[in-house]
Every structure is written in structure tokens, then in C-alpha cells.
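Derivation of every value follows stated rules applied to the coordinates shown; laboratory data play no part. A quick note: this is a predicted structure, and the numbers were derived from the prediction, not measured. Cβ atoms are built from the backbone, for glycine too; each structure is taken alone.
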Structure I
Amino acid sequence: MSCSPHAATPTAFVNAIVQAYQQRGLNPLPALELAQITPALLTDPQSRITAAQMERISGLAMQELDDEALGWFSRRLPWGSYGMLARASISAPNLGVALKRWCRHHGLLADDITLTLSTAGATASLCITEQRDLKELREFCLVSVLRNFHGLACWLIDSRIALTGARFPFDAPAHRDAYSVLFSAPALFNQAQAAIDFDSSYLALPLRRDEAALRQMLQRALPLTVLQYRRDRLLVQRVRQALAGQPDTTHNADDLAAMLAMSARTLHRQLKEEGATLQALKDEVRQARAVDLLLRTTRPIKQVAQAAGFQNDKSFIRAFKGWTGQAPAEFRTHKKNAFRLMHPQSALPDADAIQSDVGELVKYS
């Protein structure tokens with residue numbers, strides 16, 4: 001797990017660590033020197049350090065201060081506290097249970113904040129409720145807790161978890177541009193709570209780590225907050241959802257990749273790792289949309305073609321024959337006749353009547 005040499009971490013977070021040293025009456029200069037961070041660098045609000053430097057200064061500070069929370073909370077979290085939380089979660093049957101355990105147990109260690117994992121439809125959210133004034137360390141605390149949570153979640157299922165949003169209850173800082181790197185998602189400021197949002201389907205994934213993997217990870221746990229997993233075990237599902245839900249804005253790989261917060265090259269590579277291709281997924285979604293419209297509506301073939309994402313009915317008919325071996329009109333007639341045979345007492349099948357049988361009809365088409 002190597003850290004990127006690109007300097008993207010704001011020195012504002014290093015200054016927060018310096019404050020933690022000062023609160024304990026300790027000198028931060030030796031740790032800064034070991035991390036190759038000059039005091040002069042800390043006076044420039046626009047300066048940045050690398051992920052490796054941040055890992056180094058954080059690790060040194062946590063051990064010297066014997067506080068894995070780096071002064072955020074009213075009581076220290078001694079070295080090994082977060083490892084204990086991870087150990088309590090690793091036996092969970094899936095990610096959702098593991099993360100709920102993490103939130104509950106975190107409150108036992110530090111009651112200055114409350115972590116809540118919730119779902120609303122297809123979106124899962126991890127929200128932080130502040131129980132006391134976090135003062136000058138507020139930004140560093142909230143950002144770090146969210147990134148720690150996200151990093152652990154990715155590690156537990158050995159998968160990139162794409163965030164769909166990040167929210168913060170303070171004004172946009174001077175280094176707001178760094179947030180797109182820290183969270184790879186749109187960041188909103190002046191919100192009610194600090195939170196990250198992601199697809200709730202990740203919560204059902206089983207854990208892929210065991211006790212041995214945990215022991216190895218804890219020897220160098222800090223890179224979890226900067227590690228960008230290449231593989232997203234839900235990418236195929238997320239691509240299907242995007243293609244089906246926003247057909248007008250996902251015509252090409254560049255647009256779709258931008259929507260999923262990645263490059264087109266990364267999109268194609270990760271789909272290949274999952275044994276899929278973008279074209280095959282497009283065809284799958286188009287076919288499902290076309291079949292649904294043919295069976296549930298009486299729209300002309302030309303309108304069905306357009307709604308399924310084809311520029312003209314000729315290309316649609318050609319593609320549909322390749323999928324099913326039948327022309328769209330022939331397919332519609334055949335399936336509706338099959339419906340009449342299965343439901344002889346019904347009148348001409350309208351959209352509502354056929355809808356309940358669409359799944360079975362498509363399954364065998």
C-alpha cells in the first residue's frame with residue numbers, strides 16, 4: 001500500500017497536529033523534522049504535503065501523544081483504540097452490520113461525537129453529530145473521522161466504495177479544492193452535519209478480511225485513509241443504474257465516467273476486471289427497456305426505439321433481432337399471444353395486466 005507522492009494534503013491539518021502537541025505541552029519539531037515538514041511550510045495556507053508525509057507525522061504524533069484521536073476529544077484514545085474497534089467489527093456477516101458496530105463502539109470510547117449509519121432508499125449515509133464544541137480542531141476531526149470510516153469500510157470488503165457526496169457543517173476553507181481529492185465526491189459546506197453518502201448496496205456485501213489480515217493491517221493502518229482501491233465490486237451494478245436512470249446523459253463513456261467520478265480509461269479497466277464491458281451493459285439495459293415498453297405499452301416501434309436510446313428504428317430492429325431472434329413487432333405479438341394462453345379469461349392484455357408477467361417473459365426471451 002504505497003502512498004502517492006503528489007502533495008495534496010493541506011498543511012492546515014498539520015497545524016492541527018501541532019496544536020495537539022501544544023495542548024499536551026510537548027514539542028512537535030522533532031516529529032515535523034522526521035516527516036520532512038519545515039516550520040516555514042506551515043505558515044503558508046496554500047501549501048500542501050504528500051500522503052506519505054501526513055502518514056508519517058500522524059503516526060509519530062499518535063504514539064508520542066498516546067492519542068489516536070490527536071487531541072480531538074475530551075479524553076485520549078490510547079494507541080490501539082481503533083484497532084480494538086476494528087476487531088469488534090470484523091466478525092460481522094456483512095458491511096452494514098460491521099459499520100453499525102463500529103459506530104456503536106466508537107461512542108463508548110469517545111462521547112464527544114455520535115456516529116450514525118442510516119439508509120434512505122438507495123443511499124447510505126454516515127453522519128456525525130457533535131456533542132460538544134470541537135473548537136480549533138473541528139475541521140481536522142470531522143474530516144479525519146469520515147476518512148477513517150470510509151477507509152475501513154473499503155478495507156473490510158476489499159473494494160473501492162464510491163462516495164456520492166460529502167457534507168460539512170462549516171464554511172468552505174481556503175483549501176476547499178483539496179476536498180475533491182480527499183473524498184472524490186462533491187463537497188457541500190455549511191450543512192447541518194458532517195456526513196458522507198454512498199450506495200446502500202455496499203452494506204450487503206460480505207466482509208473479505210479475517211483476523212490475520214487485521215493484524216497485518218494494524219501494523220500500518222494509516223494508509224487506509226489515502227488508499228484508492230482499484231476495484232469496485234459494485235461498479236457493474238452502478239453502471240447499470242446510471243444507464244437505466246439517466247439514459248440521456250450516459251451516451252458515451254466519458255459522460256458516464258464523469259458521473260461515476262472516474263476517468264473513462266478507469267471505467268473500462270475496472271469493468272474488464274469484473275468480467276464486463278460497457279457495450280454489453282448498454283445492450284442489456286437497452287434490451288430490458290425495449291422489452292418493457294413493447295409489453296407494457298402500445299407505443300409505435302419508432303417511439304420504443306427512441307426511448308431505448310436508438311437514433312432510428314432501423315438500428316433498433318437490427319439490434320433487437322440480434323438479442324431475441326425476432327423483430328420487435330413479432331416479439332410483441334408473440335409474447336402477448338403467450339399471455340392470452342396463460343390467462344384465457346382476460347380481455348386484450350393492457351399494460352397493467354401484462355406488467356406482472358414481464359419478468360417471466362423476459363427471462364425466457
Structure II
Amino acid sequence: MKRFIPGYLNSADSPVLTALLVFVLYIILAKLADIFIDKVVRRLAKFSRTELDDKIIDVTHRPVFFTVLIVGSIHAVKLLNPSESMVFYSVGILNSLLVLIWGICVVRISNLIIKNHVHRIADLTGLGREITPLAENVWKVIVFVAALMIILSIWKINITPLLASAGIVGVAVALAAKDTLANFFGGISIFMDRPYKIGDYIVLDQGERGAVVEIGIRSTRIKTRDDILISIPNSIIANTKIINESAPHPNFRVRIPASVAYGSDINKVEEILIEIASENENIISDPEPRVRFRQFGDSSLNFELHCWAKEPALRGKTIHEVNRAIYNKFHEAGITIPFPHRTVYLREEKDWGEK
């Protein structure tokens with residue numbers, strides 16, 4: 001900076017006057033930087049499709065101005081030729097203030113980025129948006145620790161004992177909150193692996209089946225067909241087998257068995273089953289419903305109707321409606337639905353004691 005100061009200022013008899021003029025020059029420079037950001041950078045940011053850069057400019061606007069002033073203050077203090085202790089304390093205070101300003105600025109920028117991206121991730125994966133405050137708090141802790149380490153190094157304080165103490169405290173906290181941490185990392189693994197999202201119908205190893213309504217930090221919540229809300233810790237759900245009935249496509253295959261008596265017209269049976277599936281509003285036409293002749297039973301010809309419901313939630317209703325239609329249509333067409341018969345023969349007991 002001294003190169004830009006006129007020579008007569010450096011040769012001035014009064015260091016106070018020199019420091020004052022240098023500080024004024026820095027004030028002008030700070031104002032020019034402020035105008036450049038407001039008039040040039042902000043106008044360039046308007047050409048982007050997102051508002052995130054505009055918000056970042058709003059956040060960094062003041063810190064840039066105060067950074068130039070603090071740098072100018074440090075320069076002015078050194079021009080006063082004070083004692084070494086005075087330089088150490090004054091420069092240390094100014095540098096610490098600079099670290100605090102930019103620490104707060106980094107936290108605010110990170111909060112903007114986290115909110116912007118977490119909302120997008122939540123829309124794509126179904127991850128609960130309550131992860132936003134968690135991510136913000138974790139990042140605040142990271143920035144705070146980093147700023148504290150920098151400030152301590154500015155004041156030439158040995159941080160080795162602090163790091164050792166922090167390690168011991170970290171181990172103690174990890175042991176005390178191992179279940180919470182297990183659920184947290186389970187939620188992270190669910191976020192990374194994306195086995196399901198909100199709205200998907202899933203079936204767990206334990207037999208729970210329902211729609212995912214929320215993916216939280218500690219647990220995942222599913223709502224069953226009985227309108228019961230089940231909360232499952234993420235540490236458990238991350239280590240269990242998950243059947244996602246809504247993936248990769250939301251359509252759900254339904255298999256409906258149908259048996260007819262021997263001697264029935266099997267072509268007519270297939271025609272009726274296809275007609276029933278085609279008329280049901282819950283069944284999609286692509287893929288088309290189809291009928292399979294499975295086996296010759298002991299007393300019946302066993303068929304199976306394959307069709308695809310629009311979504312897994314309609315499985316029970318679809319099976320009910322199709323079974324009802326099968327019974328009525330077979331009855332109208334004179335097709336017999338067999339049921340097991342047993343013939344019991346009674347014999348007259350003899351008195352084996354008589355000879």
C-alpha cells in the first residue's frame with residue numbers, strides 16, 4: 001500500500017498525520033469497493049437464474065467494507081511506530097475482529113446455501129426438511145471451532161492441550177450419545193442410498209407396511225393402512241431389508257387366483273377375467289392384464305389373473321373389487337367355482353365279542 005502513498009507523506013515529520021492520511025485513503029478505498037460491489041457485481045448477478053448469488057452479495061457487502069477499514073487500521077497502527085507490545089495487542093484485536101466478522105459472514109452464507117440445497121434435496125429424496133437446522137448447527141460449530149483456533153493462534157496461545165481435552169470430551173460425548181449418533185448416521189446412510197422417499201410404500205423385515213410420511217434425523221415414520229403411525233429409528237431401518245413397492249415404478253402388480261370346475265370353457269374363463277380387469281378403474285392398461293393357467297388341481301382348474309394397480313395403496317381395494325366381479329361374472333356365465341367335497345361313509349359296527 002505504501003507504493004500508492006505520495007512520497008511527502010512517508011517523509012512527514014508527524015507519524016500521526018501519516019497514519020491518519022493512510023487511514024483516510026483506506027476509507028476511500030473501502031467506499032470504492034462498496035460502490036463496485038453494489039453497482040457492478042450486483043448488476044452482473046441479476047443475469048443469473050437464481051437469487052442465491054444476490055443474497056450472498058447482500059451478506060458479503062458489509063464485511064468487505066469493514067475488512068478494508070480493518071486492514072487500513074492495521075497499516076495505520078504500524079505507521080505510528082508504537083512499542084512491540086502495543087503492536088501485538090492492537091493488531092491482535094483487529095485481526096480477531098476480522099476473524100469474527102468473516103466467521104459470521106461464512107455462517108450466514110452457508111445457511112443460505114444449506115436452505116437452498118436442502119429444499120431441493122427434500123423435493124427429490126423426500127428427506128425431511130427438519131435436517132436444515134441440524135446442518136446449520138453442525139456448520140456453526142465447525143466455523144466456531146475454526147475461528148477459535150485462528151484467534152488463539154493470533155494471540156500465540158498453545159492449542160495442543162485444548163485439542164487433547166477436546167478429544168477426551170468428544171469420546172465421552174460419543175459414548176454417552178451412541179444411540180443418537182447411530183440414528184444420525186443411519187439417517188445419513190438413508191439419504192445417501194435413497195432406498196425410498198416420502199410417499200413410497202415400503203415393507204420392512206419385521207412386516208410393517210405403509211407409506212413413508214416423514215424421513216427425520218432420528219427416525220423414519222410410516223403410516224399403515226390402519227392409519228397407525230410407526231416410528232422406526234434410522235439405525236434399525238438402515239440395517240434391515242426394505243422392500244419398496246413403489247420403485248422403480250409406482251404401479252403395483254396384483255396376482256388374483258381363480259379356480260373353475262373341470263369341464264368349464266377355459267377360453268371363456270380367460271375372456272371374463274381380462275374383461276373384469278379392463279373394467280376396473282384402479283387397474284392400468286399398460287402393462288396389459290393377462291391370465292395364466294397355473295395347474296390342474298385336485299378338483300379345479302387353477303388360473304391366476306395378473307394386473308397392475310395404479311399404486312400400492314390400492315392393492316387391497318383392487319383385490320376386493322376384482323374378486324367380487326369374478327364371483328358375479330362367473331355366476332352369470334354359468335361357470336362353477338368348485339369347493340372341496342368330502343364323502344363320509346358310515347359302517348355298522350359289529351359286536352366282535354360275539355362268536
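So the values come out like this:
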| item | result |
| --- | --- |
| Structure responsible for 14.6, with mean count of other Cβ atoms within 10 Å over residues 14-21 calculated and labels I, II on offer | II |
| Origin of the derived value -15000 (helix-only ellipticity at 222 nm (-39500 (n - 2.57) for each DSSP H run of 4 or more, over all residues; to 500); candidates I, II) | I |
| Origin of the value 6.0, where mean projected area of the Cα convex hull in nm², for residues 62-149 alone was derived from one of I, II | I |
| Structure responsible for 18, 49, 21, 7, 3, 1, with P(r) over Cα pairs in 10 Å bins from 0, in percent, for residues 182-261 alone calculated and labels I, II on offer | II |
| Structures I, II, by distance in nm of label points 7 Å out along Cα→Cβ at positions 54 and 198: label with the highest value | II |
| Of the structures I, II, the one that 18, 30, 23, 16, 9, 4, 1, 0 was derived from, the read-out being P(r) over Cα pairs in 20 Å bins from 0, in percent | II |
